[in-house]
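Bear in mind these aren't lab numbers, they're just calculated from the coordinates by the rules spelled out. None of the values given here were measured: they were computed from a predicted structure. Cβ atoms are built from the backbone, for glycine too; each structure is taken alone.
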Structure I
Amino acid sequence: MDELDSPRTIRVEEVAQVTPETVQTLIEIDLQTFAESTFSQYTALAVLHSGQVFVLRVDDIIVGTCVCLRNWKQVDEALVLTMGIRPGWRGRGLGQRFVQGVLSALKRCGVAQVSLLVDKSNFRAIKTYQDVGFDYREEFMTAPHTGAEFVHLSARLNDE
């Protein structure tokens, strides 16, 4: 029986208070999600202080984090810098619920468009984003040190 088959409280919450625990949780989930670290103690603290950081909770357990930043060139656009769910919680439909919750929160903050970069070979993530309304913008970048190719996806949040 899947753990989510039993009644659970699933919530997307914006991080309201920066604590040593929230810094550590952001770093831990990032390390469990990506091949290389996104955050140092300093950058985790900085994005928690100046970005918009969301957590995905199942009951009282933080199982996911999402870091969003405003685009300085397009002020009504936000960038999803990172989004990750802990191993063991993946493959249960939580990713879609998490993305939808983050998009709803960003829309309430006046964001009209959200964009992100995702590794071109991460088909599972691309499908999750497309299933909640993201479309391809363009092939965006090749990382010089690894050769990884990223696609640029975006979603409009207005009611067109």
Structure II
Amino acid sequence: MELTYTLNPADHRSAQWLNIKPRRGFAVVGIGLLMLVAWTMWFAFQLEIPFFKWGKWMLSGILAYLFFYSCIFLPWKWNKTFQQQKSLHRESLIRVNDSGVEMQSETGRALVPWSDFLRWKEDKKIFLLYLSDVSFIMIPTRSFEQKQQIEDFREIIHRNISGKAS
């Protein structure tokens, strides 16, 4: 299987969001914690309890910070990183075969054997093939010409990468 693509900032952001996306169990706990914080804030603003006088503003500040960090700062940082890393701007050719994943661009060529990959993740926009906890190869789903190729690729990586898709 051969794929040719050039990454764009949206691909890079999608990859970063997928990379930090928690497992389903952690996501459920996180949503539960957010609901608890929202309930506590509602409770603090409705009742005039001296103990909560400073707490309601502190919780509001924490939520504002989390919103700013996740919705403004992280995407800005990822765009900046994409702009700095010129290798991401080059057209890439990827060949997937029994040996592994062969990557080629105008500046070089590399073959990564299947045994080097730890795990993989996917969403509707991108596949991530992990070489370590913080390093991965990004393959956008838009680089596949047909939906069947996505299914075939998923089967190949499921068969060859021993780490569980997370």
Supply the structure label, taken from I, II, corresponding to helix-only ellipticity at 222 nm (-39500 (n - 2.57) for each DSSP H run of 4 or more, over all residues; to 500) with the calculated value -9500. I
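Quick check on the output: 1.9 is distance in nm of label points 7 Å out along Cα→Cβ at positions 90 and 130, derived from one of I, II. Which one produced it? All intermediate terms of the calculation are to be shown ahead of the outcome.
On the way: I: 1.9; II: 2.7.
For distance in nm of label points 7 Å out along Cα→Cβ at positions 90 and 130, the value 1.9 is produced by structure I.
Cα extents along the principal axes in Å was computed and gave 66, 33, 28; which structure, I, II, did it come from? Write down the numbers at each step before the final one.
Numbers: I: 40, 37, 33; II: 66, 33, 28.
Attributed to the structure labelled II.
With P(r) over Cα pairs in 10 Å bins from 0, in percent, for residues 82-145 alone derived from the coordinates and found to be 18, 50, 29, 4, which of I, II does the value describe? Mind showing how you got there, number by number?
Working: I: 18, 50, 29, 4; II: 19, 53, 28, 0.
Traced to structure I.
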Once distance in nm of label points 7 Å out along Cα→Cβ at positions 42 and 98 is calculated for every structure in I, II, which label goes with the largest value? II
Ranked by relative contact order in percent (Cα under 8 Å, 6 or more apart), which of I, II sits at the highest value? II
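Here Cα extents along the principal axes in Å, for residues 18-73 alone has been calculated and equals 37, 23, 19, so which of I, II was it run on? Mind dumping the intermediate values first?
Values: I: 37, 23, 19; II: 42, 25, 13.
That value comes from structure I.
Between I, II, which one scores greatest on mean count of other Cβ atoms within 10 Å over residues 10-17?
Numbers: I: 13.9; II: 19.2.
With respect to mean count of other Cβ atoms within 10 Å over residues 10-17, the highest-scoring structure among I, II is II.
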